[in-house]
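Next come the structures, one after another.
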Structure I
Amino acid sequence: MAEGQLSLTINRIYEELSSDESQMLIYLCSDLDGGCSKQDVKEVLKSQIKSGVVDHLVLAELLYRIKRFDLLKKILCSNKKQVEALLGSRLCTVSAYRVLMAEISEDLDKEDLHSLIFLLNDSIPKGRLDKATSFLDVVIELEKHDKVSPNKVDLIEQCLRHIHRKDLEKKVLKYRRSKVYRMQRHPFGVCLIIDCVGSDGDMLKHTFKRLHFQVILYKWLSLSDAYSLLKETARMREHRNSDCFVCCIISRGSSTNMIATEKEGPGISFDTIKQLFTVEHCPDLSGKPKLFFIQNYTIPECCDYNDVEVDGPFIASRVEYIPNEADVFWSCCKTDACILEKVHHQSAYLHALSASLLRGQKSNRHLIDIHTEVNSVIYEKNGQQHREAYTVDLRHTLRKKLLFPLN
C-alpha cells in the first residue's frame, strides 16, 4: 500500500476511535520508532509511515490488539483469523510488554485502579498519579521513573497480587517466564571444569557449587583424555533433568585450539568442542543454555597445522569461532602463555568472572550484565598491567535472560 493510501487509511481509522482507544494505540506504538513524542494518534502513525515502520500489516496488528475487529473488516478488508495467522507466522511488531500492559489496562475496573494507585503512592513523587484515569497513565508515569520496563515488571506483579487480581498476576508471571530461562532444578545442571594448567580449577569448583551446579573437576589432562571426557560429558543422562550446562576450560593453546598438557599443537579446535553439545549430538540440552568459559593461554603460532586425530577427527581451524546454534554463551579470554611462568599465577579473567557471578547471584542480575562487569574489571587490569594483557571475546545466542537464583 502506497504512502498516500496509508495516510488516508489512518484518517479513516482515526475517525472511528474513542479517546481511550487512541491512547492505547499511542502506547502500543511507543517502541516502534524510538518512542512517540506526539500525542495525536494520527500524527504518530503518519510519522512512522515516513520512517518505514508502519505498513498495512502493522495497522492490522494494532487494530487487532485494541480489539477493533469491525475496523479490520470495514477498513482493512481483513478479519481476526487472518491477523492471528499472520502473527503466528512472523515476529510481532508490537512488543509483548506493551501488549501485556494494554491488556491489564483493559481488564482493570475503576475500583481496582484506585486501589493500585494507592499502593503506588510511595513509589513515585507525590501528586504524579493524581490525574491518572487509566492503568496506562500509571504505567507511563512508572516508566518515566524507571520503576517499570520490559525487563522490570515485579512492581506490577506485586500490586496486582495485593489487590487480589490473581488472573492478571498470572499474566505477568507468564510474561516474566517467557523472558527468562528456567532455573528451578537443584542442581541446575552439570558444570564440567577442565584445568590443564593447575591454577584456578578449585576456585571455579567452589564458585559453581555455590551457584548450585553439579561440579566435575579434572586437572592436568592430556589432549586425548580431555577430548574423551568432553564426549562422555555430552552423553551424560543428567542433562535430561537439568536446566543448564556449564563448561570451563583452562588450557594453553593457539588462537582457535586448546592443546591441554601437550607441548605444542595443533590440539582440539574450540568449534569441535562446541559441536559436541549441539542439539544434534546432545538433544537433552535442547532449548537449555549452554555456557562456555575459556581461559586460553596462547602460545606462538609459527606453522600451519595439519588435521589431527585423537579418538576421532577434529580440524585445527583458524576461523574465529562464532556460535551458530541457539542458547549458546561463549566467553573466551586470551592471554600470553608466558605469564604462567609467574609464581602463584592466577587468571584475572577467571577471578573477575567468579566474583561477578557470585555478586550477580545475590543481586539477581542476568548473565549478560554479569559479563559486562567482568569486561570492566579486565579493562581496568589491562590499564594497570601492560605486560599481562587479557582479551575477552563474548559471542552468544541466548534468547532469554539467564539468572542464578539463590535458592
Structure II
Amino acid sequence: MKSPLKAKEMRILTLSSVYPNPAQPSLGLFVRERMRRVSERGEDVRVVAPVPYFPADPLIRSVRRGYRPAIPGRVSPENGAVLHPPFLCPPGVLKGLDGCLYALSLLPVLHKLRRRFPFQLIDAHFTYPDGVAASLLARRFRVPFTITLRGTEVPHAREGSKKTQMMRAFRRADALIAVSRSLGELAVELGAHPAKVHVIPNGVDTRRFRPMQRGEARRALGLPAGAPVILTVGALVRRKGIHRVLEVMPRLCRRHPDLVYVVVGGGSVEGDMSAELIKMIRERNLGDRVRMEGPRPPEMLPAYYSAADLFVLPTTNEGWANVLVESLACGTPVVTTDVGGNREVMCRDTLGILIPAGDPGALEEALLSGLSRPWDRTAIAAHAARRDWSQVADEVIRIFRKILHANETPGTRKGSMG
C-alpha cells in the first residue's frame, strides 16, 4: 500500500506579512528559513506574503521618513514563487479590521493561485492579522490551517478587539505552533485546547552562524583589536532597548575607557528611532564610542557576533529572539532581559546573564560583570549549534502530516467567510 503524504504530496500555502522582500530583505528571515527547510524536505510550498497598502501611501511616504516601502508584486527566489499582493490597511486607524481586510484582499489572489496550486493546508505566521485572516480563508477554501505564534500575540492580547479575534482563531485552528513555552501558555490562557498547542522553537543556520577568529573578525570590520566590544543586532525600535544601553554607556566607559558599542540594524514596521538614538549619542559625547552600522546582510552578521565580547538585547518583549541564538552559535555570550522566550534560550548561566526588564542598574551591572567574566566560547557555540532549521522543519512537517491525515476527505469544511 502506498504510504500517505510522501515527498511533494503536501501542498502548503504559507501566509505571512512578515517575510523578506526586495525593499525589506531582512524582514522575517526566520519564516523564510523554516519554510525553505520544509521545501528542502520535499514538500511543495508556496508563500503569499501580503504587504499593507492604502491609497494615500505614496503621499504619506513622501512626507514621513521610514513609512511603508513600495514593494513590487512578485519576486522569484530559489525555492519557488513568492507573491506580495497588497492588502488594504489604513495606517493607524481601524486596526481591529486588519484581519478581515487581509482575508478579503487575498480572496481573488488565492482563487487564482488555487487553480494552478491546489493547496491542502494554510500555514499562517503571527496570529494577528495573519492567523485571523487564515481562519477565514481556510473556511472559504475548505482546508485546515495552522498558526505559528511568534511574539506579537503578547501586546495584541491586551487589545480587546484583537484579543477576541485571536481567541476565535485559536479555537478554529487545527494546530498552534508556539516558538516558546511562554507563547504556548498564552494560547492556552486565551482558550486554545492544550492538545492543539505544539512548542517548536526556531532553529539557527549552523552553516552560516559559527565562530570566527576574533582578531580576523575585528580586522574585517575595522574594530580595535584590544578594546572591549558590546554588540546589539536588531531593529531600531523602542522595544529592543538600544536606548537603554546608551543611557548606561557613560558609566560603562568610566570603567572601560576604550569600550565600543556596535549597533547593527535599521528601522522596521514597528518604527525607526534612529534620529533619537543619534541625538542621545551626541548629547552623551559618545560619538567615538558608538558605531551605528545600519542594516547589514545576514552573511555579514557572523563577523559582528564573533568580534564582540558580549551581545546585549534589553528588550521588553520577544517570542523567540533569533539574534540571541545566532550570537550564541558564534560563541558570544549574551546579556538580555527575562521576557518572553529569552529564559528558554538562556537556559544555562554559562550562556550569559538574564536581567529584569526596565532596570538600568541591573543592565549596567550585568554588562560590567559580563565583560570581566571568563566565558567558554567553544562550549557556548556547541550548545547553540545543537538545534538547526532542519530539525525544526522535521517537527513542523510531522504536525502538517498529522493534520492532513485527520482531514483526508476533501470538502468537509464549511466554505464561509463568517
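Read-outs: derived from the displayed coordinates by stated rules, not from any lab. Just so it is clear, the structure is predicted and the values come from calculations on it, not from any experiment. Cβ atoms are built from the backbone, for glycine too; each structure is taken alone.
Structural remarks
- Parent structure of the calculated result 2.1, given that distance in nm of label points 7 Å out along Cα→Cβ at positions 98 and 178 is the read-out and I, II the choices: II
- Structure from which -13500 was derived, helix-only ellipticity at 222 nm (-39500 (n - 2.57) for each DSSP H run of 4 or more, over all residues; to 500), options I, II: I
- Parent structure of the calculated result 23, 41, 29, 7, given that P(r) over Cα pairs in 20 Å bins from 0, in percent is the read-out and I, II the choices: I
- Comparison of I, II - label where relative contact order in percent (Cα under 8 Å, 6 or more apart) is highest: II
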